[in-house]
Every structure is written in C-alpha cells, then in structure tokens.
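So, here's a batch of structures to check.
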Structure P
Amino acid sequence: MIALPGYAIRLDDADFRVGAALLLGCACARAALPGEPGLPCPLRTLTGVPCPLCGMTTSVTDVVRAHLVGAVAANPFGVALVVVAAAILLGPGRRLVVRSSLLYVALAASWLWELHRFSIL
C-alpha cells in the first residue's frame, strides 16, 4: 500500500520478519568486517547537509558491537531500529499497522538530530 499522509501502511507479518532478519543479518556481517567499509552519504557529499538517515549504518553496527554510546551519538534511531527488529523476530506473529504520519515525524526528528549533530542548526 502507498504511504500517503493520513493513511496507514499495511504489511504482512512475514514482510516485517524478512526485513528485520535482513537488517540484523547485514548489521552482524558489517560488524564482523575489519575497518570502516561504509559508503559516504551522497547528499552530504554533494551539499554538506546530512540526510535524515546519516549515521544509521554506524549506529546499527555499533549496537551489534554493543557500543551503545557510539550508536546513540551516530543516530539514536539506529538503536530504536535494532530494538524493533529484534522484537519483530522474537515476538509473536501479528499484523502491525503503522500510521504514515508517524514515519514522517520520525524522519523529521532524525533529520533535526543530524542537523544539530553536524552544527547546521
């Protein structure tokens, strides 16, 4: 279903479980790699302005490595994402309904965090 303002996004439990498993699997694989093989953010590279998701890769990887202070410093929403992904995998199967407005608010809050983190605001 398309995410339009005021409408809900409906996904099956299997969709959430696959997404959560992919997120946690990739995070564990990245945490096992030596060094920092991350890719730079295209928006930040071109304009100097971070995107709302800047720091998410670092944050999720730091959570998997149990470096929570570094994870929160990079992007606190990465910690929340790992917690939600683990809850989806370990919790009972049920249909989840998320208001699209909640996603927009979360992205806006994440972008404000990043703009503050990079001393733009």
Structure Q
Amino acid sequence: MRKHRLLFVCSANLQRSPTAEQVFGNLSDEWQTKSAGILPSSGRNSLAQKLVDWADLILVMESQHAEHIQTNFKANPDKIKILNIPDIYVRNDPELIQELKKKVLPILENWNPRSSP
C-alpha cells in the first residue's frame, strides 16, 4: 500500500514547513512528507508544480500560501488546508511543534483519502 503524501508549505522553507516535515515524517509509517516554500530561495526547496501534483494533501501555514498555490499552480482547492500558524517561530521550536501537532493531527485523523482528488 502506498503511503499518503503530505506537503507542508510556508514562505521560505526555513522554519515552519521543514519542522512540520520532520515531525510528521517521523510520526507514522502511513505518511510520506515533504516541505517547500513559496518564495524562491537559494538552497531551499521552492514550491513547484511537481510537488503540488505529488501531494495528496497540502498543509499551508497561512492563507497567503494557499492563495499563492491557487494563483500559480494547478491544484484542487479541496486538498489544501490552512493551519494559520504565523511566521514567529524558529526551526524545531518546541512551541511550534506543539502548535503543529494541535492543528495537523485533527486534519490527518479526519482526512479520507477516498474523498480526495
């Protein structure tokens, strides 16, 4: 059985989305995780259509990230979920990890891969 593919997106792929990728990539054998940023940045993973297509579920940190995806990429809006986590954390901050778990785990628990695009 194929793992479900979970993509985390933030602005620069420096703090929030790489933290989420690490936390949830190690959480369960059910999920394969990747992360990207919407801003072009040298040495970081910039969002591309290939990643959008790869993902079964895209979790973005802020509404502006969802808007960027909808404007610049072909993506079913039903597979994009907004976490509303502001850019105030550093990578692997315990408070960020707690906030991610609080917001992401209910989404994953209620997500039905059969009803996804």
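The value 2.9 for distance in nm of label points 7 Å out along Cα→Cβ at positions 44 and 76 was derived from one model only; which of P, Q is it?
Source structure: Q.
P, Q: which one has helix-only ellipticity at 222 nm (-39500 (n - 2.57) for each DSSP H run of 4 or more, over all residues; to 500), as calculated, at -11000?
Q
For relative contact order in percent (Cα under 8 Å, 6 or more apart), which of the structures P, Q scores highest?
P
Work out which structure the value 0.97 belongs to, where Cα Rg over 2.2 N^0.38 Å was derived from one of P, Q.
Q
Can you say which of P, Q returns 0.60 when FRET efficiency 1/(1 + (r/R0)^6) of positions 28 and 68 (r between Cβ atoms, R0 = 30 Å, to 0.05) is computed?
Q
A short reminder: the numbers here are calculations on the coordinates, not readings from a lab. These numbers come from a predicted model, not from an experiment. Cβ atoms are built from the backbone, for glycine too; each structure is taken alone.
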